[in-house]
Structure I
Amino acid sequence: MKSLMQLWTRLANELARQCCTCATRDIKYVSRRYEYEGESFLTISLPSFGKDFERSLDQGYVAPTLFMGFPWQAGLPRLFGGFLGLVFDHHSGVLLDNPSVAAIRSIRQLTLMFGKILKPCSDARIKEAMDKYVECEQEVREYDALMTEAQSLDFHRVSTLLFRDLFGLLDENVFDRTLLPKHGPGATADRISGNQKYQHRTWPARLEAYFPFGEYGVSSSALVDKVNPIVFLEPGQEFPARVIPVPKTLKTPRIIAAEPVAMQYAQQALADRLWSIVRRDDNLRWMVGHREQETNQLLARKGSRMGNLATLDLSEASDRVSNQHVRLMTTDFPLLQGAIDSCRSLTADVSGHGVIPLAKFASMGSALCFPIEAMVFLTMIFIGIEKELSTPLTPELISSFKGKVRVYGDDIIVPVEYVRTVISSLESFGIRVNRTKSFWTGKFRESCGKEYYDGNDVSIVRVRREFPTSRHDVSELVSLVSLRNQLYAAYYWDTVEWLDAQIVKLIKHFPVVGPNSPILGRISFTESVKGQRIHPELHYPLVRGYVVRARSPRDQLSDEYALTKCLLQLERRDRHDLSESEDLTFTPSGWQVGGKPTVDDEHLERYGRPQYVSIKLKWASPV
């Protein structure tokens with residue numbers, strides 16, 4: 001972490017010069033706190049300061065209840081006093097009429113840059129997160145019990161208005177058995193990975209009514225007798241979802257649940273088709289985001305400038321969506337409801353708590369978690385809007401909110417005039433709104449990784465990993481080069497000059513390259529990309545540099561299992577069903593499809609996430 005402190009010091013001085021202030025006292029204070037408190041000051045305490053700063057921007061003044069643990073002088077915290085004085089009045093703490101956007105960006109950069117560095121949490125924090133997972137599950141049950149008949153009727157009615165056509169098409173696909181399942185590269189509850197996922201050995205009996213093994217588990221029912229004997233598992237015999245922590249911040253891990261192989265396989269079939277329909281729906285494609293975050297970001301920018309749109313953030317969003325919510329949405333579509341139920345895990349194995357039954361629909365890790373939670377949240381949003389309007393929703397009224405209401409996971413955008421009733425609606429169903437990360441009163445907005453103040457981009461560059469100590473720390477080295485290029489694009493060139501000196505100590509060759517080059521190199525606005533030699537056959541320029549190599553592990557698949565995988569991929573390609581592997585671009589006129597999915601030539605010999613990465617010095621294109 002010493003290198004990170006040096007980086008922070010260099011950047012603090014550069015930002016101070018840009019804002020015509022001085023950071024000497026700030027550097028001394030942060031260095032002293034870092035010496036006594038260690039990395040937690042950079043990764044927890046400073047980000048807490050940054051969040052309180054954002055809250056102050058939103059409410060228009062610095063409240064005395066904020067910035068706890070930091071000394072004050074007059075009406076402002078002493079730390080970053082030179083920067084803060086360009087944003088708030090020194091004595092009253094009230095937001096200035098024309099605060100410095102550069103100072104706002106600088107304070108955010110210096111306080112939040114280490115907040116999401118990839119480091120494992122302590123065992124105590126992991127245990128606390130597991131305990132909260134179980135507590136959240138109990139709260140979901142409590143809200144299920146408190147749901148009134150009127151709430152249930154409203155939820156069903158509004159969700160039907162929103163998703164009737166979507167559910168109808170999915171219901172037909174379940175009936176026709178035309179869904180296309182697939183396996184992903186991620187972890188599974190039964191610890192089966194790679195191509196071995198296609199060699200199904202077990203199949204939950206619940207799936208048979210909607211995803212019969214003879215039609216979905218193999219390429220042809222005629223091959224059923226030629227594959228491994230299948231054990232059909234009754235509900236009490238099924239693998240539970242495996243709840244695991246993954247790094248998020250040092251303060252708390254992200255809790256996900258690895259699903260059993262067969263369940264995930266069926267979930268992917270429903271999820272792929274669901275997203276395909278959403279992208280073609282005149283209303284839903286504007287209101288529900290999948291992979292494209294730019295629309296949310298543009299709306300957040302508009303909200304910061306015009307003050308007409310609010311950005312809301314949810315806490316434990318996935319884990320608070322009840323299965324009861326999903327059943328209410330799909331009541332009129334029994335085949336779809338049955339298919340969703342059949343591939344939903346009923347239990348979860350939680351460290352320290354054993355196997356528990358689930359009232360929530362699913363945790364992150366289920367392929368259906370993201371699309372279903374977005375639909376649930378959108379329903380609750382429109383229930384709140386309807387209450388504020390005091391008039392029943394109609395399809396035409398819903399359509400008028402295109403470009404004003406949008407859900408991307410737990411990032412929500414709604415018109416400011418409906419914020420209070422929307423929050424009330426969400427919370428009445430047990431969804432928790434994170435008010436410290438929700439903004440609607442001032443000129444600050446954030447959504448999908450972008451932050452804006454009064455229409456100005458005040459987003460920051462985040463440090464994702466610690467510095468490498470040698471060129472063999474490949475992941476850290478790749479992250480450092482990415483950090484360098486992001487800081488360069490943000491015009492922090494003095495800091496970049498220092499970073500360049502650190503990088504060339506690790507790799508001798510560090511050429512200027514274009515943004516699409518495979519070489520680990522420098523992005524530059526002032527130096528042109530020059531080739532050092534010409535390719536002898538193809539005659540394009542080459543430069544010498546380090547290229548990252550990451551190969552999937554060897555995992556050979558053959559016989560009937562290989563045939564199943566190949567035919568599924570060919571069918572997906574022939575249908576052109578807007579799957580994950582397709583190239584999509586979102587434009588004002590809608591989704592544009594740019595080519596069919598491709599298939600890796602080695603996919604039957606290698607598959608899955610690379611277990612390690614390396615770098616190799618070679619000649620390659622600089623652009």
Structure II
Amino acid sequence: MNEQPDSTPLWITLLPSSRRVQSAVGGTLLEVIRLGGIDLAAVCGGMGTCGTCRVRLLEGSLSEITPAEKRALSPQQLEQGYRLACQARALSDVRLEIPPESALEGYHLQLEGHGIAPVLDPLVIAVDLALPPASLDDQRADLSRLNDVLRERGFADVQACPSAAGQLAKRLRNHNWQVRVALQQGVDVTRLVSTQVSGNPLAGLAVDVGSTKLAIYLVSLESGATLASTAVMNPQVAYGEDVVSRIAFANQKRDHAKLLQRSLVETINDAVEMLAAKTDLCKGQIVDAVMVGNTAMHHFLCDLPVEQLGAAPYVPVISAPLEVPADEVGLKAAPGTSIYLPPNIAGYVGGDHTAALLTLHDDQPPGGVQVLVDIGTNTEISLLWEGEIVCCSTASGPAFEGAHIRDGMRAASGAIDRVWLEADGVKFSTLNDAPPLGICGTGILSAVDGMLGAGILDRRGALRETAPGVRRGADGLEFLLVPAAVSGHGRDVAVTRRDVNEIQLAKGAICAGIEILLHEAGLKAEQVDRWVIAGAFGTYLDVASAQRVGMFPAGAPLERFQQVGNAAGVGAKQMLLSRGRRVTAAQIVKRVRYLELTSDSRFTDIYMKAIALEEAG
């Protein structure tokens with residue numbers, strides 16, 4: 001079929017939202033759908049390798065099916081009209097269905113975490129003042145007048161940016177020279193952050209900038225209480241699941257990095273506006289912020305170059321603690337607000353792991369040994385013993401997010417999150433008890449564990465053709481979990497050999513990282529007093545299943561595992577509420593010895609052994 005001229009406008013109708021987007025011929029459906037304001041899963045960043053950006057053609061004409069689509073979609077799916085949005089282009093006006101498993105709305109996000117509340121000592125404090133009014137006999141500048149009064153209260157002279165100084169002038173005159181000032185207490189200088197109405201409470205933001213989700217906390221700087229919190233998808237997921245894909249996207253065109261930064265900050269601003277409305281605050285009462293994330297997220301947020309993070313030796317632009325003006329990155333807050341970012345540890349271990357380590361600082365067993373495992377697309381692992389910390393990062397891949405799994409999906413409504421194999425068949429649970437649409441990371445892991453225990457899988461991960469429930473499908477042998485008659489979309493949900501292999505690779509990387517750290521310290525798994533499992537996936541993980549398939553060492557007693565939720569978010573809140581915790585975080589990083597596994601001679605052999613589906617020794 002001949003394509004129309006590039007100037008011909010096309011209308012793309014997106015269902016079930018019924019949004020209509022105008023697009024010229026040439027752009028991929030993924031680009032069009034993004035223009036329509038729909039966040040579509042695109043794990044590989046639109047490279048055609050992950051199969052997560054599935055859409056279904058209802059009406060109209062699309063470009064020819066590509067080899068990538070033939071690899072990612074079954075013949076049955078192609079016959080039903082399913083396409084990959086990153087591969088297909090519209091040749092006419094079209095109507096497309098966005099399947100629930102492809103949309104990012106409704107994703108099950110982890111927000112809470114465990115940690116000890118620090119002694120309240122925020123960087124920004126409130127001081128209520130009554131200043132003598134200006135007159136012909138007293139023509140001191142407003143900032144000088146403020147400093148004279150503050151000096152009488154024992155404060156050093158205050159500096160102010162132009163916007164904060166301008167706000168001071170207006171508030172003094174509008175409120176009869178009685179105001180509340182928010183002061184940032186620095187080591188060498190005190191800064192005026194904002195001027196408030198007398199008695200206005202001050203608040204701060206703590207944000208865990210995860211690759212997949214953003215956990216955002218609005219916190220009182222006067223009581224230390226969390227006033228409101230929310231978790232939302234990181235909009236950058238639409239441009240690539242993992243940071244490597246996003247780095248590649250950022251390097252494709254000059255404005256791509258700015259697009260990633262802007263979409264991230266806009267999402268944070270929208271979430272903060274919602275939280276402020278819930279608590280009857282305004283954004284002008286937000287006077288401090290702490291944000292943590294992996295090194296790539298740190299660089300994207302600060303609009304720093306990321307190209308060097310995508311290739312050896314994976315060197316960050318900056319690893320030291322960083323303080324940037326909020327308005328410089330576009331965060332909507334009080335005029336003089338700064339964003340504090342704790343130190344990064346390495347190219348693939350950022351301030352989020354620093355924050356997680358901080359939460360263990362006051363909770364270390366005397367003379368004890370701890371292992372912190374923060375599970376994600378990249379899994380950061382630290383071993384703490386005898387005052388030392390050794391750390392590594394493993395590329396565990398996006399399988400735990402349901403990616404690269406044939407019927408995989410994110411942890412959204414309808415995702416199978418647990419699987420049991422019983423005498424009378426397969427049992428499963430879904431998020432929100434919705435009809436099953438696919439399987440998320442915890443579901444596929446528990447399915448592999450159940451299949452292994454039932455003899456459906458051998459230790460190499462191969463399916464036994466004669467085992468009950470195993471059949472031959474378009475992708476080879478597969479194990480049926482949910483027949484089409486009871487699924488939420490009228491298609492079978494099954495586990496393939498390739499799916500099992502994705503879990504083997506992911507769990508093998510984590511297992512190998514743990515084993516190398518233990519070897520580095522001359523320790524065995526049974527000598528570890530506490531295994532701290534952090535992160536969204538780690539929160540809902542069945543630790544026993546993970547241990548049985550070999551993700552965690554067999555010698556580690558299950559009662560020593562503790563699932564702590566969002567440790568990075570807890571650490572961010574601690575640094576928001578305590579100047580001392582920022583100092584402690586920086587001191588912790590100085591003690592960390594990072595191991596680069598890609599150059600470690602032990603890694604390949606250990607990793608290849610760890611891929612097997614058996615409990616690690």
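Derivation of every value follows stated rules applied to the coordinates shown; laboratory data play no part. Being a predicted model, the structure only gives us computed values, none of them experimental. Cβ atoms are built from the backbone, for glycine too; each structure is taken alone.
Worth a mention:
- Structure responsible for 17, with relative contact order in percent (Cα under 8 Å, 6 or more apart) calculated and labels I, II on offer: I
- Given -8500 for helix-only ellipticity at 222 nm (-39500 (n - 2.57) for each DSSP H run of 4 or more, over all residues; to 500), calculated: source structure among I, II: II
- Looking at mean count of other Cβ atoms within 10 Å over residues 144-151 for structures I, II, the greatest value goes to II.
- For the structures shown (I, II), distance in nm of label points 7 Å out along Cα→Cβ at positions 256 and 504 is largest in I.
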